[in-house]
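Engineer: Please find the structures below.
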Structure I
Amino acid sequence: MTTTTYRVTGMTCGHCVNSVSSEISGIDGVRDVTVDLGSGQVTVTSEAPLDPAAVRAAVDEAGYELVDA
């Protein structure tokens, strides 16, 4: 298992958290997504390292922006 933390901007409420969690959970291999609304931190546990482009596309689909580390 691999755990990676990303920073997402634009989230302001529980609906935002649910949207981001739902989209990232749809990526193959993702086992868990935890979102901290206050900090914008999104922690993803997956079977293997994820393609950053896939994570960015999922966050974009949810309507938010992935901040480059």
Structure II
Amino acid sequence: MNFNLREAVLNNVTGSSQQQLEQTIVDAIQRNEEKMLPGLGVLFEVFWQHADAQEKQHMLQTLENGLK
């Protein structure tokens, strides 16, 4: 059986509103479950693929600051 996790996550969130996406992200973080991490990774991948250079730089600065 071949299961494409990326495709499954994208199918689950495609068409979601900003509010629904925020709820999904907050819920995944609050649950603190390892199984939620791949889904957050897929959402980050979507962000990165659609972000311009300034948005990417801001994200990298935010991550760097959060990891200090």
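Engineer: Identify the structure, out of I, II, from whose coordinates Rg and Dmax of the Cα atoms in Å was calculated to give 13.4, 42.
Structural biologist: Answer by label: II.
Engineer: To which of I, II does the computed value 1.8 (distance in nm of label points 7 Å out along Cα→Cβ at positions 20 and 36) belong?
Structural biologist: The value was obtained from structure II.
Engineer: Given a value of -23500 for helix-only ellipticity at 222 nm (-39500 (n - 2.57) for each DSSP H run of 4 or more, over all residues; to 500), point me to the structure among I, II it was derived from.
Structural biologist: II
Every number here is computed from the coordinates shown, using simple stated rules; none is lab data. Computed from a predicted structure; not experimentally measured. Cβ atoms are built from the backbone, for glycine too; each structure is taken alone.
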